[in-house]
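The structures considered in this document are given below.
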Structure 1
Amino acid sequence: PGEVFVVGRMARPDTDKWSSNTWPIYSAIQYANKRALMLGMNDRTHEKLGASPVFADCLKPMAISVKQLLSTLHCLLPINGGARENWPRAGLEAMAAGVPIVAQNDWGWREMIEHGVTGFLGSNDCELAHYAACLAYDEELRQRIVHAAHDRLVSDLANPKRIWESWKQLFRSVGQYVSDVDGIPHAHTYAGTLEPEEVA
């Protein structure tokens with residue numbers, strides 16, 4: 001407690017990616033020495049969100065790299081304003097970079113995050129702010145989340161073998177021939193190469 005805690009997010013400057021509740025939620029994080037770092041804002045997103053609080057730095061798209069942003073954050077707090085994330089790439093990037101996530105309890109976040117284990121899912125604005133504050137005050141908890149999320153990323157969410165098995169199943173379901181050659185996965189369509197029962 002007392003150390004600077006940086007919370008933020010990155011997104012393209014599409015107004016559906018940014019919630020008009022962003023600043024009220026970030027302001028409600030009950031931690032005195034917080035900073036916010038937002039990457040991907042422009043005039044339209046500023047207009048939607050309103051005046052930024054004094055603790056926030058808002059950067060234009062590509063003002064810094066995503067790697068630089070994630071190396072600065074203690075918590076990723078993405079709040080969407082209409083876009084429904086089916087598989088949020090920002091979440092995978094944060095897990096890989098060791099940044100815990102507090103996200104809306106909706107869409108693909110539910111598949112990606114195990115609440116309280118690999119991140120937090122907030123069902124309303126108060127919960128989002130509360131879970132971010134929990135991470136600010138409890139570094140041991142934050143580190144547990146970081147390590148559990150990274151382990152899940154490596155073993156499940158971004159495991160190349162598991163991903164390729166799912167793709168092979170999909171390709172076969174539409175009648176494509178699937179092959180692994182020297183670890184390089186590929187699929188080809190050859191009419192009549194699969195027996196009907198293999199396609200089913």
Structure 2
Amino acid sequence: ARLGHEVVALDPDESATVGLRAVRAMSASLRLGCLRCCCGFAQRLPFRDGSFDVVYARQTLHHVTDLTAGLRECQRVLKPDGRLLAVREHVADDEEQLRAFLEHHPLHRLYGGEHAYRLDEYLEAGRMSGLVLTQMLGPFDTVINYYPKSDTEVRAAAVGYLSRKTGRYLAEAALRVPAVFAWYVRRMSGFDQTPGRLCSFLWVKPRSAP
């Protein structure tokens with residue numbers, strides 16, 4: 001909005017703590033420019049077809065009760081070649097992982113409402129909605145996903161994983177090489193099994209989409 005683009009914020013919560021009133025207050029104090037707020041849900045977006053160049057969903061999809069319906073709505077309101085960027089979406093491989101994630105989620109214990117889908121459920125819902133996946137970022141592929149872990153904590157995790165194969169001395173020595181560290185951290189995204197780990201997705205609406 002500050003760069004002159006028209007931005008619309010959507011949230012089902014009107015509250016002044018984490019909802020739309022909080023967004024309006026922040027927008028006014030920071031002089032963000034053209035930012036409009038709307039109350040609504042992902043399954044029924046209150047916008048016309050082809051309204052947006054970009055839909056940005058931060059920690060949103062895992063809250064949507066009907067994932068395919070929510071993604072279809074995102075596809076509907078995008079212009080052809082429009083982008084849907086969904087970041088920090090929780091992933092659980094099975095019901096056991098989902099239970100473990102919810103049991104240890106501090107906010108879920110207070111007010112509920114948290115959830116996580118399997119990775120294949122995100123991918124299939126995107127396909128069923130008519131979107132084309134162009135990029136997926138795993139838990140350690142970007143600071144967007146591994147935040148609030150620091151770079152030091154990520155390095156410690158990498159040493160811990162690699163030490164199981166090579167021993168600590170060799171692991172620490174190998175990971176001091178920047179190229180090796182970057183390569184191994186990318187590999188960590190592939191074998192990380194943490195319940196509720198975070199992934200991000202970039203989808204595109206094809207020009208041929210209805």
Structure 3
Amino acid sequence: MPARPLSRSETHRRIWHMLPGTLPFLMNLVDAPRPLPWAAVSSIACISVVLTFAAYWRYRHMVRDGEKDWRLNSLSFIAVALPPVFLFRLHPELAAVVLTIVAFGDGSATLFGLWLGGQRLPWNSTKTWTGFLCFFLFAFPAATLAYWAIAVPSVSFGIAVLCVLPAVVVAQAIESLAGPGTDNFRVGIAAMVGVWLAHTIVVG
């Protein structure tokens with residue numbers, strides 16, 4: 001797949017996609033008890049809703065040629081980002097992992113796959129090895145750092161790696177597959193299940 005310069009609308013689209021990935025690191029600045037109080041959960045939900053509607057309002061200026069499900073795409077992020085916050089109140093680091101994987105993994109795969117091009121994947125001709133590798137290169141360190149920084153009680157960086165690595169690999173594989181509609185749902189669910197299973201096995 002040939003490299004191509006990113007249009008202004010695509011650049012804005014990537015920024016909006018990756019912006020929510022900064023939320024876990026901002027959350028780390030707040031010393032909240034575990035499980036997260038409902039007030040904290042509600043605050044996170046409100047911020048997510050505001051970002052989602054801001055993205056929805058801007059999305060009409062970022063629609064790709066021939067894109068029919070742009071409304072679903074613009075709303076899909078909140079659908080995968082919020083459930084883990086409610087499900088993992090005792091361990092918000094798991095929700096942080098899901099959010100960073102979707103934001104930085106899926107976002108960078110599309111960004112660099114379009115921008116740099118590269119050899120197509122043998123199992124999906126619409127994706128490239130460049131995007132596939134960039135998913136891991138951006139999602140893994142960001143998600144690992146988010147888990148390690150937010151976990152209470154504190155864990156070693158090695159434990160964070162063991163809990164995050166399976167989630168990133170599974171989400172990376174799912175993102176590379178062909179499928180209908182937006183892949184935010186598939187990537188988010190894969191990351192959520194992957195990090196929950198790994199955390200349960202490694203930490204208990």
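Every number here is computed from the coordinates shown, using simple stated rules; none is lab data. All figures in this text were calculated on a predicted structure; none of them were measured in a lab. Cβ atoms are built from the backbone, for glycine too; each structure is taken alone.
The maximum of distance in nm of label points 7 Å out along Cα→Cβ at positions 43 and 75 over structures 1, 2, 3, that is, the highest value, falls on 1. Structures 1, 2, 3 were shown, and Rg and Dmax of the Cα atoms in Å at 19.4, 59 was computed from 2.
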